[in-house]
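So, here's a batch of structures to check.
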Structure I
Amino acid sequence: MVISLDISESAAKHFGDTPEVIGRNLLLKAALEDYREGHISEGRFAEILGVSRWEAQDILDQHGARRGYTLEMLEEDRRNQVFDSQ
């Protein structure tokens, strides 16, 4: 999906040097906010960013945002089929 955003040049520079970097940083910020507010699980965070669960954990650690794994997160991950069936 492609989304266009009309922002000032100074605002754009705050988020990156290229449209790709700006888009990625804005997506990261939105996903971090949803994760911090408890709206999404770690698995959903990884899915939104298009990274592995382990990469998502590293990103969350870098931003000091990682939470403990709760029963609610496990249930959401099961609903979203985050775990491989064996």
Structure II
Amino acid sequence: MTTCARCGTDLAALMRVAVRAWELREAARAALCAGARVTEALAFARAACRLHTTPQGRRLLALALLATGQRAEACELIERVLDEE
């Protein structure tokens, strides 16, 4: 069991969410690398960001948006990511 060292709260559910988001990002990467699965990659990247948004996850989402021809949304996302750095 994973617990917070400070307060003792069980973090297992939170860790499962983080792991699932990582799995979705990995699936998005694989789909993008496959080339012909860009729509699937976009769905995976969006799902991952809904579960756990990370800077790398937002970059992956922007790449999937570009791959599916959604330039305006990708540009907006890229600008937000760059502003946060």
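Readers should treat all values here as calculations from the given coordinates under stated rules, not as data from a laboratory. This is a predicted model, so every value here is computed, not measured. Cβ atoms are built from the backbone, for glycine too; each structure is taken alone.
Identify the structure, out of I, II, from whose coordinates distance in nm of label points 7 Å out along Cα→Cβ at positions 9 and 73 was calculated to give 4.3.
I
Suppose you compute helix-only ellipticity at 222 nm (-39500 (n - 2.57) for each DSSP H run of 4 or more, over all residues; to 500) for every structure in I, II: which one lands on -25000?
Matching structure: II.
For Kirkwood radius over Cα pairs in Å, which structure out of I, II has the highest calculated value?
I
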